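Rule-based calculations on the coordinates, nothing more; no lab input. Fair warning: this is a prediction, and the values are worked out from it, not measured in the lab. Cβ atoms are built from the backbone, for glycine too; each structure is taken alone.
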Structure 1
Amino acid sequence: MLRKFKKDIQKAIETYQRPAGKYFISHSYRDAEVRERLLKQLPAGMIPFIFPPITVNPQDFVSNHLIEAILSCDGLIYLKGGSSAQSFWVAFERDFAIRNGMPVFAADPTTLVIERDLSDPLDLAVYASYYRKDLEKVINISRFLEEKRSFDFWLDYRDLKINSTEWQSEVDNSIADRIDRGGYLLVFWSKLGANSGMIKHEIMQALEHANKGAPRVLFALLDSHPLPEYLQNYQEAPVQLFGDTERPESHRLDDLIVRLYWLIYRNRYENQL
């Protein structure tokens, strides 16, 4: 009787820890072999869902379809290590599921052991550096990222205290706050702002505050104007936001979103990647 009771308790614990249902399998397609091994060893009741490669309308966002697919599932399992650990999309998928209160599990690529991930959502802190004549574009982009993708932007036109006589120190402190929280200075780069002394100051502030850690500056290119020579070999590759014959603007914006998710995730768990 006691043995059966203990067995029932253990089963109840395992069911709570790994509730039955449909699970989104978050992974890099380069880890297909590991994924297939995982699918063969999933616990009973955990039904896998693999998001297929899709083609979307140029005006649409790939991330919209991905979000719909995740929300149609009961939970998410992501692969640790390998190409999946370096995947921008895996970082986005994992955090979206956590942020929405879904049960999330991490699968070890070697042992295939599945463990519950009880981490908190990422703090998506971003300071926007831009030239005044690009403000309309910056507002449209930042509004979408805040309202639809959970980012927390600091924008001087909105957040700077108008009557502040110490506006310079407020700007510098806001850059430091975003970096201290694991976030980034996002530079909206354009031909119009290429010679902006304020943008250069903000970049230098971010680089100095990061000190010997990984630089916390990411360039989002609003047009094809090249970065200045002193930034050509910058550690983080810039993200193109303007559409071209290869990919439309909506898909480029998705690139920025998932890149920031991954970079901020990397900053939090740098020793685990």
Structure 2
Amino acid sequence: RLQAAMRVDPTANRARGDAFAAELRDEVPAENRAEFDELLGEARHVYRLRDERGIYSEISAIGVLRLALLELGQRFAASGQVIRTEDLLDATLAEIDALAGGSTKLADTLRDRAETRVARTAAGPPRHLGPPAPAPPSVEMLPPSLARVMSAIGFLIDGVLGQREQAGGEGNEILGIAGNGGEYEGRARLVRSIDDLLALEQGEVLVAPTTGEAFNSMLHLVGAIVTDHGSFASHAAIVSREMGFPSVVGTVDATRRIRSGALVRVDGDTGVVTIIG
């Protein structure tokens, strides 16, 4: 059922992968092909764990640790050592040790630190601290082999990892980076919280500041993705290519301009999102 919802043909995908691997294998010296086969097999076996690792190990461990800290915070709040239970989440290990030892001098410090963190969100920071960095020097001065490497790195930084710095588009059009090709028209679902994500319905266009592994279990429902932040190598762009739906990423201000329920057209070939109504 999930595979049908994602419009993905695993057999065809595997066949394309096998064909590409065979072409690549032909370029490998004969004496290294056994090693190539072993490494490719291992990579195929474990790569699927990449996103799941974040959910089942890192995120789960953080969740357990958070529960323990909140329990401590509740006890410290009851004794008057902190102002709010959640303030302990901003304490250092040394400060937690001090509170456990009976300190009553950290309440204001932790409250102020928590309020500062909440106020300084990731939305809208300056692109540069100080003047913009100068353009990198030309690779033409380098030896040919090194010049090719540096050109490839430059392409990766600018063409793959690069993000838009300013919003674009006029009228009802929003410009972004084409994450995966195809065109899709549907109702938007603006997602800024877990509650918003849980309200996602089949065929809606997911519009969010960004996405991560926590979104994966709901992505079989979406018809397309639009994000404020991200590049061609961002999570949203990668999963859209893996799951076979259009995406436009790095629009800067899609979440400000698109409301839930709006009818939108997502063109993953041109990187244009059109608000139809």
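One table, with the values for the structure above:
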{"item": "Which of 1, 2 leads on volume of the Cα convex hull per residue in Å³, largest value", "result": "2"}
{"item": "Source structure (of 1, 2) for P(r) over Cα pairs in 10 Å bins from 0, in percent, for residues 74-153 alone, computed value 15, 27, 14, 13, 14, 13, 4", "result": "2"}
{"item": "Which of 1, 2 leads on distance in nm of label points 7 Å out along Cα→Cβ at positions 90 and 146, largest value", "result": "2"}
{"item": "Source structure (of 1, 2) for helix-only ellipticity at 222 nm (-39500 (n - 2.57) for each DSSP H run of 4 or more, over all residues; to 500), computed value -13500", "result": "1"}
{"item": "Distance in nm of label points 7 Å out along Cα→Cβ at positions 50 and 66 - highest-scoring structure of 1, 2", "result": "2"}
